[in-house]
1. A value of 3.7 was computed for distance in nm of label points 7 Å out along Cα→Cβ at positions 8 and 56; which of P, Q is the source structure?
2. Given a value of 16 for relative contact order in percent (Cα under 8 Å, 6 or more apart), point me to the structure among P, Q it was derived from.
3. Out of P, Q, choose the structure whose coordinates give helix-only ellipticity at 222 nm (-39500 (n - 2.57) for each DSSP H run of 4 or more, over all residues; to 500) equal to -6500 when calculated.
4. Supply the structure label, taken from P, Q, corresponding to volume of the Cα convex hull per residue in Å³ with the calculated value 164.
Structure P
Amino acid sequence: MTDADGGKHLLQARICRPPSDRPARVVIIAHGTFPNNKKSVPGHCEAEAPRWFLDRGFIVVSALRRGYGATGGNWAEGIAHKPGDDYFRPGLETARDLAATVDYATALPFAQSRAAVVIGHSGGGWGAIAYDSIPHPRVTALISMAGGRGQTVNDDGSRRPELGVWRPDLLIDAAGRFGQTATTPMLWLYSENDSFLSPALAGSLYAAFTRTGGKAELVQVPPYSNDGHRFFFGPGGSQIWGPLVARYLDRQAAH
């Protein structure tokens, strides 16, 4: 990928293919945001979320963004929580890596060049929202799973959910800014017991995004285990989100 200054970077990715030689539709799965990012690895093909898509004939591509794992480099989407920060720029930096991943994946000889799907979790979901605000001609479906940013963490990378999101007003403002130029109707899924993004905050993000022109369906799914923020990748999570995603993809295909 090419950064804002013209620098070139290679993103480490794992490509999972269905058992068919016919060109298949691509889904990009975007991981979350976490400070101990140097230990990251791309998602495994046999994990539940990729498996759900593979079983339905998709090629699944999981790429590590700048600053994560073997991709390395600076943590381009990082945020230091200091005056002058916002959530708009980090979202666009995530979207920049997503765009490069989409361009690469849809150019593979065994992939369909159009109608790709982008699905992101947490910080990756926030990147999917940001990606909707910039041109994405090869993508026809965008899904945010517990999308957001701004959690407070300890030095060892452990989360501090009791402290909530840093400056949620700035997160809401950025959602509204993304909505101004968003073009593809999205699916947003949040759990009722998300320890990080409460139903009230998710509703405020949705209201800001749609008030400025963005289009999305917001679904608050039932509580998942002891922390709904993990329902996308967690065991049995696909039983919750799978039917909703299938319905959304069918609807988008019909358009």
Structure Q
Amino acid sequence: MARFRLDLEYCGTRYSGWQVQKNARTVQGELNQAIAKASGRRDLATYGSGRTDAGVHALQQVAHLDLETRSPPEPLRLAINDALPHDIHVLDVLKVTRQFHARHSATERSYLYQISRRRSAFAKPYVWWVKDSLDAERMRAAALRFEGLRDFRSFMQADEEAGSTRVKLARVELAEAGDLILLRVLGSHFLWRMVRRMVGVLVEVGRGALEPEDVARFLAVASSVPAAHTAPPSGLFLERVLYAGELLDRPLVPVVGVTSSRRTPARRS
């Protein structure tokens, strides 16, 4: 039986997350059906690098596939894509050794969140539109307090079965692009809903309802405040899953642009 690495992108709007569930449409479920149709086999198994929640998107999710087939990777990729719905796309298929594991072999993961400061006719499924005025500099100052090895128990789902709640974040970046505020978080692993609660707290800092120093307080003492400000899934993207020797080389730019709503006066000639 051969093992393949699959890199794929998807829009999570129509799905109940990545992982196969009974009586729910999921990305992994659609992928498994497409592989079965493309290969003519049912004795297959896919394993993702991690879960994404309902409504969350991926620019590069990674899965490994165990499949009895003689098909080379590229024809297999094309056949799988032909069987997939329009909002899931396999970017690459590579044949790998049995030692490769999509989840356990990953060294880092990055998430990207898009906050829009204006209403958009086109980008709603891919942003969180915040009506209130946001101070990006206050948000940036608060975001830096997440970097390093921290205890994120205030940012996890209450019923999550987790061991250690300490997570090391290598990088937390915030940038502005038009009317978008972009947040990138790079770390070895993440707790369930952790990034969305980080975003929610940062938005409250940007609004002026919380102070940047409150981030340090939530990381020092367990608090229910972050859970009350959980950001919606629409703006969240699993950006990259990194393995040994791979680097995050993508610039921090919008996935879906929201240009400035301010009008520029027409030039007179």
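Each reported figure results from applying straightforward, stated rules to the coordinates on display, with no laboratory input. Here the structure is a predicted model, which is why all the values come from computation and not from measurement. Cβ atoms are built from the backbone, for glycine too; each structure is taken alone.
1. On the way: P: 3.7; Q: 1.7.
Checking each candidate, the match is P.
2. Numbers: P: 16; Q: 22.
Traced to structure P.
3. Details: P: -9500; Q: -6500.
The structure behind it is Q.
4. Details: P: 121; Q: 164.
Comparing all candidates, it corresponds to Q.
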